[in-house]
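Peer 1: Take a look at the structures listed below.
Read-outs: derived from the displayed coordinates by stated rules, not from any lab. Quantities reported herein were computed from a predicted structural model and do not represent experimental measurements. Cβ atoms are built from the backbone, for glycine too; each structure is taken alone.
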Structure P
């Protein structure tokens, strides 16, 4: 319990520092989060009081409507109802997910670290904590958490396979180890974990200048993802890689897939990028087709200049897109 209390104190301190050093809405949200985590810290020590709860609730209520606000109010309700403080761990994980989604990684790391300290038997929480540590550049901590996630699940489930992918990313010989992790996932019939591994290997290959290899990995990853949002994200990455390699046809096909399967912001972004691509290629029909009179949810910044590629992934992507459309029509 002492270690959990220390983790809670550290998490509260992290959000408090951010509220004092940042400006605007991020500072305000971090301040409200710090007050909620302070109440969790007090509950762990048995010293929570009504004044602290009301103060935290007042600050959170003043935030703009958002999933983050809903989650923080849920934590306050759990504590006010007198439930064991450990029951706030799932809500803290949800809070960390929302913070990560909005690119506030230090805050997300603080929240998920506290959640894992409170629920040390959760492999999924360990995996989430490991991913955030990796994104923050804390290699040794990420490795330790990936190992913990694998061990907590017994070493043979999806969490263990995803942990193997993450462990490979932060290890020496990352590309080789990612290949091993991908093959293990495929042998287990785990297409999702294999797709995650392929997407990570694509990032590594592109950073090393192997754009064709990165494009192949992203195309296969997009095909293996079962979640439409994950598939659209991989297709957007594939479009960027294809453009960097001069493969405009493949980029167009990838964006058309993202337009079909993505969520609203991803579809807006795909339309914006298709318009930019058509304009850069002098495609007047495409420019008119993809023109939008509403601002896109995501800004499309294109540094692309047409440069023909010697080979293209476009035929395979087109065949896949048309096949998927035919299945959907049936």
Structure Q
């Protein structure tokens, strides 16, 4: 192989190394609220800098980078405006990426930087950095809790329509959403299926937020929001149970424990939908790459993992569930459709 043949690979490797700078640039834009400042139309960089309270020269460098990657668009007069990507960093945008970027700008991003230690020792970088687990820290830090809940809610907004198209919910009358967050998904299911009732389980603070959402949407008479620990017990007698991006937060042992708790609450044959990203062994497409990156996110921040379809099947089998189908979603996710067996959980 000649030096010329080696150049493309060397360039790609460097681009990957410098990818960390792109992440930091997006996070910096989020922290400065640049997309909100541009929401009413393009601004000259000097005016944008003045409104953001930053150095105009350094902001110019930041905006050049973000424009090169399509976050913003540069005008010939030196102004910048939103693109479709940049608009997702606006407060309150549908499917907003702003809470996710703000998480990455703080403790979450700091944990990513501890990846080497995690790979060497097996210990979770976030725990080593903060001296407590992510979820313990979440319980004490109200700002982080609020960002996390918003991030989860916006993530759900991205895939709800795809989920409704992929799965038939019409026959279900009591839907139990385990770890259901602020109720974004469950509320939409109840709105779409007016004969169904819902039960949401999450920690006490998050369940209270879900309860408030259901009141705002006029769904309080059809949905009960319960505070509790899903490793101890989940609401019984549902005919459909949901676990959306819950299992990837935990190691295999705790996943099986949670699934067995769910199984004990179910009658034989009850349906369980596990909504997760699925890792493709050897995959190199966009969805495979995103799932692989999320796998590293889980590894460094919560000590969990994204998994292959076979790994999910193995976990479910240990808790007396049988996988009946896997429905792929366009947003790199999948729905694992399982049924409770005849044995006791």
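Peer 1: Thinking only about relative contact order in percent (Cα under 8 Å, 6 or more apart), which of P, Q has the largest value?
Peer 2: Once relative contact order in percent (Cα under 8 Å, 6 or more apart) is tallied for P, Q, the winner is Q.
Peer 1: Then there's this: A value of 4.1 was computed for distance in nm of label points 7 Å out along Cα→Cβ at positions 94 and 318; which of P, Q is the source structure?
Peer 2: Source structure for this number: Q.
Peer 1: Comparing distance in nm of label points 7 Å out along Cα→Cβ at positions 230 and 254 across P, Q, which structure shows the greatest value?
Peer 2: Across P, Q, distance in nm of label points 7 Å out along Cα→Cβ at positions 230 and 254 peaks for P.
Peer 1: Quick check: -24500 is what I get for helix-only ellipticity at 222 nm (-39500 (n - 2.57) for each DSSP H run of 4 or more, over all residues; to 500), calculated from one of P, Q. Which structure matches?
Peer 2: The correct label is P.
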